[in-house]
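Structures are listed in the sections that come next.
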Structure 1
Amino acid sequence: MVEIRSKITHSIMQVQTIIAGAGLAGCSLALELHSRGHRVFLADNQDSGSSSRVAAGLVNPIVPKGVKKTWMCDTFFPGIRDWYARWDFLEGQPFFQSAPLWQIHKSYGEYTEWRLSAENPEMEGYLLSGEPHNHPGFSNDYGSTLVYHAGRLNTLAFCNAVWSWFSSLGQTKAQSFNYDEIIVDNDSVQLWGVRADRLVFCDGASGMNNPWFSYLPWRPSAGDILRVRTEGMSSLSDRAIYRHRHWLVPDGKGDWLAGGSFHPDNTDRHPNHEDAEEILTSLRGWIHHPVHLLQHLRGIRPSVQDRRPFIGRHPANASVWIFNGLGSKGSSLVTWLAPVLADAITVNAALPAEVDINRYRYPGV
């Protein structure tokens with residue numbers, strides 16, 4: 001009797017781009033590349049504690065210190081809602097909700113600073129000028145100023161919906177990857193039996209340990225977000241955002257998200273009781289209703305020393321790219337930078353000099 005053995009072969013999956021990391025950056029880039037006809041593969045460990053999944057998703061065009069517009073504000077803020085609306089079909093409901101943001105003033109000096117800024121023609125369409133508004137339930141003896149173009153992205157719903165959709169196409173794998181598992185040549189890259197023309201690292205705060213990009217000036221920061229319940233807040237609009245020293249954002253389910261703290265050069269993901277108490281004490285100082293802590297979350301933001309994202313192709317490995325360093329502005333920045341990077345990948349469009357990693361000297365050159 002002749003034994004016949006079948007030859008078993010392991011096929012290689014071929015895509016154009018592997019995206020390592022499926023947070024806000026990775027998911028946004030995957031959508032943009034897919035819309036251009038590129039086949040992508042998402043590799044991510046689906047960590048529920050990643051910065052994108054615990055983020056409040058606050059979108060605010062105004063930097064409170066100095067009362068000025070955030071970097072490149074006029075370029076992308078007016079289009080944020082429309083960009084996210086392109087992908088609402090994934091969930092069947094909006095990921096992003098526009099909302100008025102009320103800056104509750106702490107002093108007459110602060111009120112005066114904001115009023116004068118609102119009268120600046122450059123702030124037209126961003127701040128409401130005129131007399132300050134008052135809100136029942138808040139200690140705001142000095143009134144408040146209305147900020148336009150603000151809102152909240154449900155970051156967890158967005159990332160989960162994008163992951164589920166690409167999973168339905170067979171283009172994801174939920175597993176932690178080691179950098180030494182990645183096989184890189186100048187014209188291709190391979191991970192877990194998937195070969196691509198390029199790999200884009202969207203690996204968040206882990207990027208500071210990335211052997212290709214550890215030379216960049218990382219400055220990760222820990223941030224705390226609380227989920228709180230406030231009795232008697234039903235008289236206030238559940239679609240409004242409030243900011244005093246800390247901010248208060250409706251979570252869409254009847255409770256609120258509160259934050260945020262900033263701990264530079266801190267990568268400890270374990271929530272600290274003292275940090276939660278600091279935020280709660282602040283809230284209780286200007287909210288007239290009882291505030292109850294429901295949940296304390298902490299994430300590590302992939303922040304950068306010069307506060308400008310890391311985007312571009314590796315100086316020595318043409319098949320390795322990066323999209324990272326979005327920091328606390330990730331929910332707004334991806335709506336501009338994901339299309340910009342997708343164009344650089346697909347049609348070799350130039351990247352803005354302020355975000356291109358070529359602004360830093362590569363030590364291997």
Structure 2
Amino acid sequence: MNTPLDRRRFISRAIVASTVAASASSGISLIGEDKKTLRIGLLSAGSYGASYTGTPQPRTRGSHHGTAFATTFNGFDEEKVKAFKGTFVRATKHIDGAKVVKVWDPNRDDAAALADVCSIPTVADSPEACIQDVDLALIVDDGSGEQWKYAEAALRAGVPTFCDKPLAMNAKDAAKIAFIAKETGTKFMSASSLRFIPDVLKMKEDMQKLGKIRLCTVTGPGDLIYYGIHALSMAYALLGPGVISAHNVGRENGNIVRLRHQSDLDILLIVGAREYMNAGFSIQLHGEKGSLRVEPSLKDLYTYLLENFLDLVLHDKVTVPIDEEVEVIAALEAGRVSLDTGKEVMLKEVM
């Protein structure tokens with residue numbers, strides 16, 4: 001069955017698109033009746049610098065997300081990968097029917113290196129040039145926590161846009177880009193890949209037997225906002241939005257945040273720096289009739305994320321409403337403010 005796609009919404013001309021069909025060997029295929037390929041502009045994908053804490057860091061060649069996104073659509077030349085001096089993640093599942101045709105990075109040489117390995121034909125000179133004559137834009141987590149700034153030009157140009165996690169490092173900045181997305185009516189998505197991995201989706205089915213959920217505990221490594229978004233997003237995938245306050249009773253590098261949810265339940269978010277607390281990702285639900293716990297497999301997580309964005313682009317399927325993602329950022333920010341003040345912080349205080 002083929003599903004019609006009105007591309008006038010994002011490239012001002014109509015074509016016919018396809019279904020997103022599963023393939024056991026190579027992922028999904030987007031090739032439709034017209035045999036046209038979706039053209040992707042990949043932004044801030046060639047290098048990475050962990051500056052999200054506010055301390056500028058030099059950008060180094062390659063990034064987990066940038067290389068994984070590029071190889072998901074374009075594949076890679078294995079011999080060239082061997083000569084690539086930097087971080088390079090090879091996707092093990094592929095999406096056919098879409099190709100990265102442009103790449104941009106503040107370090108042009110790094111963008112060119114990625115383009116060479118992944119057969120990306122154009123290295124753009126600016127973010128604005130990277131979203132011209134493309135069908136959708138992928139903005140990569142580059143370590144800055146400010147990649148959301150590249151989304152405005154794409155949204156105002158009507159180009160469907162994915163902005164990598166975290167949408168922003170504070171709720172007000174997240175709300176700014178959400179406003180532009182709604183103002184322009186351009187399709188937009190930002191999310192953690194952990195929302196979509198099979199273990200979490202299976203848990204959503206299994207949780208029905210627990211009755212009313214009273215407590216959800218999620219753990220993860222890293223900075224509270226920058227990496228904590230992965231752990232908290234698993235809880236949102238299962239429980240939905242509705243967090244109203246945060247109280248962090250932990251310490252620097254070891255956050256223990258009680259998030260009060262309007263649905264008469266609490267989420268306990270535990271996020272610690274790797275050198276302080278080497279925790280992996282986990283989620284546990286406690287309900288009236290029992291408990292469930294999962295340590296999810298992270299295999300192919302980027303492919304599941306990109307599939308959901310393409311479902312939005314092609315089929316108008318909204319899996320993560322933009323206001324919900326803003327709330328996730330607000331909950332994390334409130335947890336950070338609570339650690340500083342020692343008090344419970346209402347989400348409305350940081351919005």
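Structure values in brief
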quantity: Answer label among 1, 2 for the case where mean count of other Cβ atoms within 10 Å over residues 180-187, calculated from the coordinates, equals 12.0; calculated: 1
quantity: Parent structure of the calculated result 14.6, given that Kirkwood radius over Cα pairs in Å, for residues 244-315 alone is the read-out and 1, 2 the choices; calculated: 1
quantity: Label whose coordinates, when relative contact order in percent (Cα under 8 Å, 6 or more apart) is calculated, return 22 (choices 1, 2); calculated: 1
quantity: Label whose coordinates, when helix-only ellipticity at 222 nm (-39500 (n - 2.57) for each DSSP H run of 4 or more, over all residues; to 500) is calculated, return -9500 (choices 1, 2); calculated: 2
quantity: Read-out Cα extents along the principal axes in Å, computed value 91, 48, 37, structure in 1, 2; calculated: 1
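Every number here is computed from the coordinates shown, using simple stated rules; none is lab data. What you are looking at is a predicted structure, and each value in this text was computed from that prediction instead of being measured. Cβ atoms are built from the backbone, for glycine too; each structure is taken alone.
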